[in-house]
Every structure is written in C-alpha cells, then in structure tokens.
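What follows is a set of structures to go through.
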Structure I
Amino acid sequence: MKSFKFFLLFVLALVSGSLSAQEIFSRQSVVSPELTAETVTFRLMADYATQVSIQASWAGYGAQPMTKGERGVWSITLPRPASELYTYNFIVDGVSMLDPANLFVQRDGTRYMSAILVDGGYADQYKEANHKGNLEHVWYYSGENDMERRMYVYTPYGYDAKGKKKYPVLYLLHGGGGDEDAWSTLGRTCQILDNLIEQGKAVPMLVVMPNGNPNQYAAGTLQIPVKQNVRQYASGFDNYSSMVADIVPYIESHYNVIKKREGRAVAGLSMGGGQSFFIGLRNIDVFANIGIFSSGLLGGTGAGQAAFDPEAQMPGLISNPAKYNKLDLFYISCGEQDNRIGGTKAFVDQLNGLGYKNVFYETYPGGHEWKVWRRNLSSFVQKVFQ
C-alpha cells in the first residue's frame with residue numbers, strides 16, 4: 001500500500017513538472033535582437049510600461065524611444081551598424097534593464113549590458129574560430145600584499161603542457177574599474193587570438209590576464225571583500241610590482257614558455273597602459289615588448305593637468321636613451337576621439353626625435369572605448385614576437 005502511495009506521488013510530481021514546463025515554454029516570446037542585411041530590431045514585452053527606450057553604444061549615445069505594439073511589445077528598428085561588437089540596455093520607465101530575450105551579456109566593472117555582434121567585417125575576429133585555445137582561471141600567491149589572487153591564462157590551440165615547444169607570453173592588463181575578466185569578455189581576447197593564430201597572422205602565444213587592482217583578490221563577482229591594508233604606491237599607474245615579483249615566476253614555473261626577454265611582452269589599456277609603461281621600462285631586462293593603449297599617463301585628461309614628463313616618471317628615458325632603446329616593439333596607440341590623443345602623440349614624437357627604434361604609433365576611430373582596444377590588441381599581437 002505504501003509503495004502504491006509513493007508511486008502515485010511520483011506520477012503526480014511528473015505530471016506537475018510537465019505541466020509547469022509546458023506552461024513556461026508555451027509562453028509567447030519575442031525575438032530580440034533581430035539582425036537583417038540592412039536593419040537591427042529590438043523588442044521588449046512590457047505591457048506594464050508607460051515609456052521604453054534603448055540606450056545603444058552605436059546610436060549616438062542618446063536614448064532612442066521605442067514604440068508600443070500588440071501584446072504590449074515595445075520595438076525599434078535601427079539601421080544595421082558597421083561590423084563590431086556593441087552593447088545596449090533598455091530604459092523602462094526610467095530604470096535600466098537587460099534585454100531578457102538576449103543571452104549575450106557583457107560586464108564592464110559594475111555595469112551589465114546586453115550585447116550584439118554584427119559580423120561580416122572586422123568583428124568576424126570576435127567570433128569563435130575553428131581551432132580554439134583554452135582559458136584557465138588560475139589562483140596564485142602574491143607576496144606583494146600577502147594575498148591569494150586570481151588571473152586568467154589563455155593557452156593557444158595545440159598547447160601541450162607536457163610537450164617540448166616553448167611559447168612566448170603576453171601579459172595583458174585591464175583598465176580602471178576592470179578586473180581579470182575584462183579582456184577575455186569585453187576584449188574578446190581568446191577569439192581574437194584563436195582567429196589570428198589560425199589564419200597565420202599571429203604567433204601562438206600565451207596571454208596572461210591578471211587583476212591589476214592591488215587590493216582585489218579577484219573580480220567582485222566572486223564576492224570576496226577587498227583587502228583593506230595594502231602597500232602605498234607612487235600612483236595609480238606605478239602600482240604593480242607584483243607582475244615581475246609574482247606573476248612572471250609563476251607562469252614560467254607552471255607553463256611551457258620562453259624564459260627570455262624576447263619571449264615576454266606587457267601591454268594594457270588605460271590604467272593598464274600606464275602600468276605597462278612602468279613595468280616594461282623599469283624591467284627592460286625582463287620585457288622586450290611593450291604596448292600602451294589609450295593611457296591617461298601619457299595624455300592626462302584633467303583640466304589644468306601638467307603635461308606628461310617622461311624623464312620625471314622614468315629617469316633616463318629622455319636623458320639617456322641608450323638605457324631603454326632596447327625594445328623589439330614599443331607599441332603606442334589612442335582613439336582618434338579620445339582626449340588623451342594629444343599627449344600620446346607628443347610622447348611618440350619625443351621618442352622618435354631621440355632615435356628610439358621599433359616605436360609603432362597607431363590610431364583608430366573612437367574614443368576611450370573597447371572597440372578601440374580590441375583593435376589595439378589585434379594589431380599588437382600581429383606585430384609582437386615576429
């Protein structure tokens with residue numbers, strides 16, 4: 001009798017679960033975003049709303065009003081933008097929200113945004129390649145502030161931990177407000193490297209993406225409180241001696257990598273670009289390649305801020321070029337609409353005037369934003385370790 005009751009309860013549970021599932025999956029849904037050859041349409045089912053707009057990263061940075069239609073579905077159709085990775089949010093009665101119909105979500109610090117990849121051009125580099133590398137989340141000990149910290153490590157397709165082949169390493173740093181997750185998500189680092197390596201345009205390499213905030217154990221999404229007592233640093237750019245003291249030794253003891261300066265590069269965006277300036281030039285015997293993307297160190301943006309003085313920041317850089325003129329690649333870049341571009345260009349001109357070799361200066365349309373930095377990464381990895 002008891003067994004029959006258990007069987008009956010089991011059948012009722014199955015039926016109930018089936019009905020619940022049918023109820024969920026039979027609900028009417030919307031398609032958003034819907035991309036065609038000429039347009040992109042966004043939709044949101046929100047019958048309760050009185051006003052809905054979309055804040056899209058390519059639509060002039062202003063909120064575009066959406067129109068309410070049947071079933072309480074709000075929609076807007078915009079011209080198809082150029083090939084790129086874009087982000088957007090809906091503004092519903094003054095409250096920002098993600099697109100519930102879109103699984104593709106990006107995080108930039110504390111902000112979450114829905115995303116859309118418009119292919120057919122430059123952004124094809126951001127799509128999944130046929131041959132994919134791996135991305136590892138690695139915990140390591142940092143003696144700089146006595147912390148267990150997390151970094152991401154990309155290994156290219158074909159990497160064999162037990163093999164004999166040695167790979168060069170790019171140490172890649174994020175910007176202010178970012179963390180170790182930024183370059184692999186917003187930056188599409190794995191996809192860019194996979195595609196370029198597969199196409200023979202970049203040398204197979206490891207890419208190490210650490211957390212450049214000295215007080216963070218890892219990204220805030222792990223809900224680990226920041227460390228309150230850390231070393232006092234010279235500035236928000238000159239604050240990452242852990243790279244040479246902790247991270248490089250860890251990578252070289254755990255991965256098959258080249259242990260010579262010619263096989264090491266350090267690069268970063270914004271804050272990370274400033275950190276790369278100090279890490280690379282202060283350790284010219286460790287790194288043969290430096291990349292600086294859109295750094296406020298070179299092109300300060302504060303009103304009345306003094307111009308960048310490279311000699312004061314790195315003694316000998318101007319007065320004794322022979323000490324530092326040893327780089328295989330000194331890549332410097334900035335967005336054309338970024339207000340850091342004037343100071344950046346002035347620094348490049350100063351280096352060229354002193355006869356520095358292998359200085360490569362490049363600009364891209366855009367401001368202080370990821371579409372510029374993804375292009376920087378793509379360009380940099382096609383030039384480094386060649």
Structure II
Amino acid sequence: MFATRLRLRDFRSYERADVELGDGLTVVHGRNGAGKTNLLEALYFGCTGRSCRTSNEREVVRFDASTARVEVDLRDEEGRGHALAVGFSPGEAKRLQADGVAVERLVDVEMRPLVCVFMPDRLELVKGPPALRRSHIDQVIAASWPARSATRRAYSRALAQRNALLAAIRGGRASRESLRAWDAELARHGIALRDDRAAVVDLLARRFGALAGALGLGTGAELRYRPRSKAPDAGGLTAELAERVESDLERGFTGHGPHRDDVVFLRAGRELRAYGSQGEQRLALLALLLAERQTLAEERDTLPLMLLDDVMSELDPDRRAMLADLLRGGGQSVITTTDLAHVPGSEGANVTRLAVSGGAVLRDTAAAA
C-alpha cells in the first residue's frame with residue numbers, strides 16, 4: 001500500500017497543503033523550522049489517527065484554528081485507490097474515515113499502510129520509562145500478527161478488574177476469596193501477552209545487532225526482553241500473584257505481571273538507557289525501526305512506510321550511503337533533511353524531492369537539472 005497524496009488543513013504550521021508523494025524515496029528539504037517535521041507528523045496522523053510527537057494532541061491544531069484535518073490518498077498493489085481522513089477538534093472525539101466510511105480506529109483498518117517513524121523526539125523509547133517500550137512492542141505485535149492484538153486489551157481489562165477488586169477488599173466491600181478467579185483470568189491473558197512479546201522481540205533481536213553494527217554502534221549491540229514473571233505457564237503466574245496478595249493489598253494495585261515488563265537496549269552488556277550517549281541511543285532507535293521494517297516484510301509480506309526525520313545528520317558518509325541504499329531498495333520512505341547532500345542519491349531521477357518554505361510545500365525539480 002502506497003501513500004500517494006497528503007492534504008492538510010490547519011495542521012501545526014500549515015494553513016493548507018497538498019503534497020504528492022513518490023512510490024519510493026521522497027526527500028523533504030528546507031531550513032530548520034520550515035515545517036518538515038510537521039509534514040511527517042501529519043502523514044503519520046493521517047495513517048494512524050494519532051500523533052507520533054505528543055500526547056497532547058491539541059498541539060496539532062494550528063494557532064487561531066479550531067479544527068485540523070488530514071487526508072491521505074492511497075494506492076494498493078492492484079492500482080486501486082483508497083482514502084483515509086482524520087478530523088480533530090480539541091475537546092471532541094476524532095472523526096476517522098476509511099474510504100468515506102466512519103471508523104472507530106484507523107489502526108484496525110486493513111487497507112491502511114503500516115508505518116515506522118524515526119524522530120529525535122522518540123529517543124524516549126530508548127532512554128525513557130519501560131511503559132513506552134512495552135507499548136511500542138505491543139504495537140509491533142499488532143502490526144505483525146493482527147489477530148493477537150486483542151490479547152493486550154484482554155489483559156488490560158483483567159488487570160483493571162483485579163485492581164478494582166483489590167480496592168474493594170481494602171474497603172471491606174469484597175472478600176479475598178473473590179481474587180482467585182481474577183488471578184486465574186489475569187494469568188491466562190498475561191502468559192499469552194508475555195509469549196507474544198518474547199516472540200516478536202526474538203524476531204527483532206535477530207536483526208537488531210547486525211543493523212546497529214552497520215550503522216556505527218559497534219559490536220555487541222543487543223535487544224533483550226526482560227519479563228517480570230518467570231512462570232512457565234498460567235498456573236505458575238497465578239501462583240506468583242497469590243504469593244503477592246499482601247503487598248498488592250497494601251499498595252492497592254497489582255505489582256506483578258506483564259504490565260511491569262521491559263525491553264532493554266544493550267551494548268557490550270551495558271544498558272544504553274543509562275550508559276549510552278545520545279548518538280548511540282539514536283543509532284539504537286534507528287536499528288530497531290529498521291529491524292521492524294524487515295520483520296514486518298517477512299511476517300506481513302509488505303514493507304511499511306518509513307518516516308525518517310533528520311536521520312542523516314549524525315551519520316558519517318558511509319552510513320548515510322548504506323541507509324540510502326537500503327531505503328531505495330524497496331518500499332516507500334519519506335526522509336527530511338536540511339541539506340540534500342546528506343541524502344546520497346537524492347538528485348536521482350527516481351527520487352521525489354519536496355522543498356518546504358514559508359508554510360508551503362513545493363515539488364522540487366531544480367536538483368535534477
């Protein structure tokens with residue numbers, strides 16, 4: 001599935017924009033602050049229904065505007081056209097459409113493109129709290145094996161019910177005996193979720209080390225799943241939960257299970273979260289996204305749309321060339337830069353160039369002259 005056109009209204013710095021995208025590599029260039037990152041965010045917003053930069057989505061609506069709208073035209077492998085649209089007014093529910101039909105979530109729309117995004121803002125995925133990494137890995141599971149996406153939701157519901165029951169027991173409104181059923185329910189979904197995470201991290205880890213080394217992180221780079229529970233099965237996790245009832249009642253919430261898992265980035269046995277430089281953390285993030293790209297290609301037989309913001313600035317010329325070759329080798333990618341020279345091959349006839357300036361996006365043909 002290819003994104004062929006992006007239309008914006010009152011999104012971030014753009015009053016209006018209408019952008020044609022290439023099937024392969026599209027390079028968006030312009031000065032710092034011109035709006036390149038906003039364009040990538042809009043494309044992600046239009047494909048997923050959410051921002052990749054902020055949890056406060058009021059920020060995506062242009063100053064002095066009341067509503068932002070993003071439309072993305074698509075083309076499938078048979079040449080058939082499709083369309084996604086997102087309308088957002090702060091304080092109201094988003095208005096999501098797929099081929100003109102209202103939907104609850106774009107991520108459940110089968111014909112939408114899968115998307116991987118690199119932005120400097122997303123370094124929190126490496127150096128931030130475990131919850132961000134858990135959420136990201138669960139998104140990779142949903143993208144790789146859509147049928148398994150319900151496991152996380154089922155676990156979250158069971159966890160909320162158990163926590164509510166703990167509060168009721170603390171308040172004298174329920175008996176401890178009633179915990180047994182929810183312990184078993186939570187454990188059943190928890191083991192399934194843990195196994196899904198272990199499986200997808202294993203697939204990513206097979207590719208992560210080589211990609212990280214090729215990008216300049218050096219040898220010994222690893223991606224490792226760190227589950228909280230060591231239980232072999234649901235019965236074992238049920239027993240672990242029962243052993244911790246006293247501490248859970250004292251705290252008022254469930255302190256053990258997959259909602260406390262983590263995924264760690266390592267180099268030479270040390271966690272990059274604590275010991276890595278910002279440059280090393282950037283390379284680890286990029287290696288993870290490229291590993292996801294290869295994994296999704298294998299599991300779903302399709303390459304995701306890659307959105308890469310300012311990715312070349314800290315790579316040396318050899319690594320820039322390697323990454324550019326990888327992106328031109330198949331699939332659709334959109335990359336931003338302040339300098340076209342930082343993207344090897346950007347002057348080629350098969351590369352689409354978009355110049356951003358003064359709130360406008362223009363197709364750039366001058367570089368090919």
Structure III
Amino acid sequence: MASLLPGRLDGLILTPQGWLRGALHHAQGRITGLQGEAVEASAATASALPRLLPGFIDLHVHGGGGHDTMAGGEAVAAIARSHARHGTTALLATTMTAPASEIEAALRALAPHVARRPEHGARVLGVHLEGPFISPSRLGAQPDCTMAASLEQVLAWHALAPIRLVTLAPELPGHLALVGALVAQGLRVQIGHSAGSYDDGVAALAAGACGFTHLFNAMSGFHHREPGMAGAALAHAARAEIIPDLLHVHPGAIRAALRAIPGLYCVSDATAATGMPDGAYRLGRHTVHKCLGGVRLADGTLAGSTLTMDQALRNLVALGLPLAEASRRTSTLAAEHLGLSDRGRLETGAWADVVVLDGDLKVCGVVVEGQTLAPADDA
C-alpha cells in the first residue's frame with residue numbers, strides 16, 4: 001500500500017485538476033482532504049512513487065471468481081469481492097436473458113447486496129438488465145429466451161432490486177415508445193443486442209436512450225453504405241461502453257470509437273471464468289469454456305470475457321492513452337453516466353474509493369469506501 005498510516009495514503013494522486021504528490025486523507029468512508037504539490041503528468045509517469053487513482057467502476061459484470069450473477073444466493077457478494085481485489089470499487093450486477101421467473105429470483109438474491117456493501121467487496125450500485133428485451137437475431141451469448149418489453153414488467157423488477165441500466169433492441173415492436181417511458185421513470189436505457197438500422201439507433205437516441213451496450217458487439221455493424229447501429233453510435237452517441245480485452249474489439253476500432261464518442265467508457269463484461277483456470281463455467285443458462293484468455297460457447301461465439309478493470313487500464317495505456325485518460329475511461333466516465341458525483345474522482349467529500357498502482361500499473365492496494373483490501377495475487 002502507499003502508506004501504513006490509518007486513514008492516509010501517500011503517493012502520486014490523480015485529482016480532477018491533475019497529478020498531486022502528497023497525501024490523501026479519509027475517514028468514515030469519505031475523502032477528508034488532499035495535501036501536496038502539483039506535478040506534471042510526465043513527472044508523474046516517470047516517478048517511482050505509487051499512483052493513486054479513482055477506484056475502477058464497472059457497469060457490466062456477469063460474474064467472477066467462479067460465480068455467476070444469475071446463480072442467486074451469495075454469488076453476487078463473491079463476485080464483488082473477486083473484482084474488488086483487482087481495483088474495482090463499484091459495479092453493476094448484470095443479468096442474462098432468461099425466463100421471467102429466473103430473472104426475478106436473481107434480482108431477489110442480489111437486492112440485499114445492493115442495500116449493504118459486501119464485506120471486503122466492491123459496492124454493488126444496482127442492476128444492469130441486459131436481457132431479455134433484445135433481438136433474437138443478435139443474441140451473442142445470451143440464451144434464446146427473449147421477450148417483448150413492457151413498462152409494467154421493468155417496474156416490477158425494479159421494485160425487487162434497483163435497475164440502473166436497461167439494454168434493449170429499439171427496432172422491436174413497441175420498444176422505441178418504451179424508451180421514453182423508462183427514461184421518464186428515471187431509468188437509463190442503452191441500445192444493444194440489436195439488428196436495427198442506423199435510423200433505428202438515431203431514433204432511439206432522440207427518444208432518450210443514453211448509450212450503447214458493448215459497442216460493436218451483438219449489433220448491426222458499420223458499412224459505408226449501410227452504417228447500422230454501430231454507425232449510429234459513432235455518429236451520434238455521447239456515451240457508450242466498450243470491452244477493451246483486445247478480443248471483442250480490434251485496437252483500431254477502439255481508437256476510432258475513442259475519437260468519435262467523448263463519453264466512451266470501459267466495461268469488463270466479466271463472467272464466472274474471470275480469475276479462474278481454464279475450464280467450463282456457467283453464464284446464465286449456458287455452459288461456457290475458458291481457454292487461451294477468452295470465454296466462448298461450444299460453437300466458438302465469444303461469451304463475455306475474463307477481463308478485469310486493472311487489465312483494461314493497462315490495455316488502454318498500451319494503446320497510447322495517457323494514464324490519466326485511461327483512468328477516466330475506467331472510472332470517472334462510468335460514474336458520470338450513472339449521475340454519480342461522489343465516485344470516480346479523488347476529491348474532498350467523495351467516497352474513499354482508491355486503487356493504488358505500482359510503476360508497472362499493477363494493483364498493489366485497494367480501498368473501498370475507506371476499507372483497505374488486499375489485491376489479488378495476479379493483479
């Protein structure tokens with residue numbers, strides 16, 4: 001860790017104003033003050049001091065450490081602990097397409113872990129409802145249990161556990177009208193798992209959709225005469241999530257998205273296989289296989305990832321992003337997407353959510369709401 005003093009971390013601190021060489025003080029889970037002197041980014045990069053960044057925020061997590069979000073019981077708490085050891089301090093538990101009864105059971109099981117942060121785990125901010133309101137022709141690794149969306153259904157599930165994001169395919173009957181209705185209820189709608197056209201994407205954004213789910217994956221692709229849903233995102237989106245494991249999206253496509261979408265933020269789309277050896281794991285109703293750093297269905301379809309957010313940060317830096325910009329893409333922008341002003345930034349009054357990195361950008365310490373955690377052995 002950067003310091004052994006209770007309530008204090010020493011090192012190079014990434015603040016909203018830039019790098020600070022000094023100390024971060026925290027008490028009762030909040031940052032109480034920052035002391036030190038400003039340093040240039042180049043000096044921060046060259047320094048041997050630990051780097052203190054805002055804890056990672058992951059808005060698309062299906063599992064980790066051998067556990068799957070849809071499994072119920074204590075699975076979500078175990079997932080939160082697994083990702084926290086890699087520097088993720090807040091996340092959204094993400095559902096899979098499934099029959100309504102299975103989704104309801106999963107929501108009931110994870111609700112207590114939203115109400116109270118799992119001990120030694122990341123804060124579970126709520127739910128990302130990725131299915132079942134998606135296109136049967138763009139399932140990706142989702143089971144074939146799609147259904148038409150309705151406001152009544154979403155609100156009934158929202159009453160079981162707080163839903164922060166809803167992914168849907170806007171081209172399906174009734175879904176475009178539902179976008180505005182969900183937004184009026186305070187829910188955020190993302191476009192994803194969609195076979196829709198460019199015009200469908202533009203119409204959904206005009207109706208209030210706020211972004212795109214795992215950009216480029218499980219959506220109609222870009223062609224210069226038929227730009228598709230990916231083209232709508234590149235031309236019009238203010239925000240979108242992307243999986244920077246370098247398997248789901250080519251580095252060149254990531255660079256294109258970074259230039260086009262100002263609020264592009266990173267997610268892991270992590271599965272139960274994350275942090276585990278090669279083998280078979282559950283992803284909702286599916287059995288998936290981890291091999292050669294990826295997760296796939298038996299037919300070879302990518303099925304989520306084994307990415308952790310510390311590796312996402314390192315991948316962005318390897319693509320040429322400055323460390324401060326990579327931090328924004330793995331923390332701050334996700335917090336802003338959810339309207340959270342007290343996470344994703346190191347400033348007085350914010351939650352004391354901190355990831356401490358060494359000179360190789362490996363995790364050497366994690367603080368979640370003031371609680372010090374041990375990093376994963378492979379972090």
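Here, each number is a calculation from the coordinates, and none is a lab measurement. This is a predicted model, so every value here is computed, not measured. Cβ atoms are built from the backbone, for glycine too; each structure is taken alone.
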On percent of Cα pairs over 39 Å apart, which of the structures labelled I, II, III is highest? I
Work out which structure the value 13.5 belongs to, where mean count of other Cβ atoms within 10 Å over residues 37-44 was derived from one of I, II, III. III
